[in-house]
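Undergrad: Got some structures for you, see below.
The numbers here are math on the coordinates, done by the rules we state, and not lab data. All values reported here derive from a predicted model rather than from experimental measurement. Cβ atoms are built from the backbone, for glycine too; each structure is taken alone.
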Structure P
Amino acid sequence: MADQINQIFVEPQTCYKFLDKEVSDQSLNDLYDLLKWGPTSFNCSPMRLKFLKSKQAKESLSRFVSEDNVKKVLNAPVCTIIGMDTEFWRDLPKNYLREDAKKYFENDPEKSQITAFRNSSIQGGYFLKAANALGLAVGPMSGFSNELVDEEFFNGTTTKSNFLCNLGYPDKEGYYERAQRYNFSDIAEIL
């Protein structure tokens, strides 16, 4: 058990270089099947995923990322756009069975946006840890134009991009020296 915990929570780092090894479609399905059960408020599950595996799709995305992210996108076996459906509430009647929670969001776009962002970010954390559990390395990224990515990949939908994440099998030279992390007493307080 301790080895599994270390594999998922202690050993993983942001990966910058991946092996030239395909991540199978089945692995991507398995990844989703692990993360989908993670808790979100009202089981709202706003995350939407675009797994970019083809050269063409990654080249398209690379036009909208910062200069230092272009090679990262192009060289990763998979670059995932972690998106969020801002009208997730349309599915609440089937995702949340205790009451009709749709009424809390359908006429409040600001609340819907905030809830979609918060909960797709939570699901993004599950995404990273599910990938690690399957032996995949991750490279989460900001540094892109949400507006242009949304126009290219989510045009005509209610889905918006949250962040990007490269996936693959790590090259042993794919990591930088590990920096320290805060101690509990530096960032936490028990009241």
Structure Q
Amino acid sequence: MPESAVVTPPTFNIGQPQPGEYAPYYERYISLIQGNDILETLDQQRRQTMLLLSGRDDDDGDFRYAPEKWSAKEVLGHVCDTERIFAYRALRISRADATPLEGFEQDDYVRHGPFAHRPLADLVEDFIAVRRATLSLLRNLDQAAWSRRGIANKNEVSVRALAYIIAGHELHHRRILEEKYFSASR
């Protein structure tokens, strides 16, 4: 990569979001993330999820731990879709776009997504691409952008909170994959 293409992480402290920067519902995700270096956390998560999913085959991807539960492929597809949506929200809000952003119905996205018909390896590559795009977006924000707030799904949210929600949401689902889909007892 040419030296001019290397993205330098911010030199300022982003810090954890505070209550009031996000809807109380999202505390369940934000509370999972320790520390203040959200960019490093997001990058480490990419590696951890790749390790969890490497060597898995399509039978693993098609596994459901209970009837009516999403398959492992659908969980990963959901993580990617949700990250795209939250990163889009972060982009819009970081650019001071005051347009309220609508919510989305996660079950409809999974139901109408092609995840069950794709090889698990393709979905892993998709996750890697989505996370790299998210990191590229966030690494290029200036200090003022991180504290900007907007309305998403009828709730005020900051760009900083969106980054932590993305990380917490991924960790939440990775833990479910580890415990219910890929546990040694299966």
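Undergrad: Suppose you compute distance in nm of label points 7 Å out along Cα→Cβ at positions 19 and 123 for every structure in P, Q: which one lands on 3.6?
TA: Comparing all candidates, it corresponds to Q.
Undergrad: Another one. With distance in nm of label points 7 Å out along Cα→Cβ at positions 27 and 147 derived from the coordinates and found to be 3.6, which of P, Q does the value describe?
TA: Derived from the structure labelled P.
Undergrad: Same structure again: Check the numbers for relative contact order in percent (Cα under 8 Å, 6 or more apart) across P, Q and tell me which is largest.
TA: Q
Undergrad: Using the calculated result -11000 for helix-only ellipticity at 222 nm (-39500 (n - 2.57) for each DSSP H run of 4 or more, over all residues; to 500), pick out the matching structure from P, Q.
TA: P
Undergrad: Mean count of other Cβ atoms within 10 Å over residues 43-50 computed as 22.2: which structure among P, Q?
TA: P
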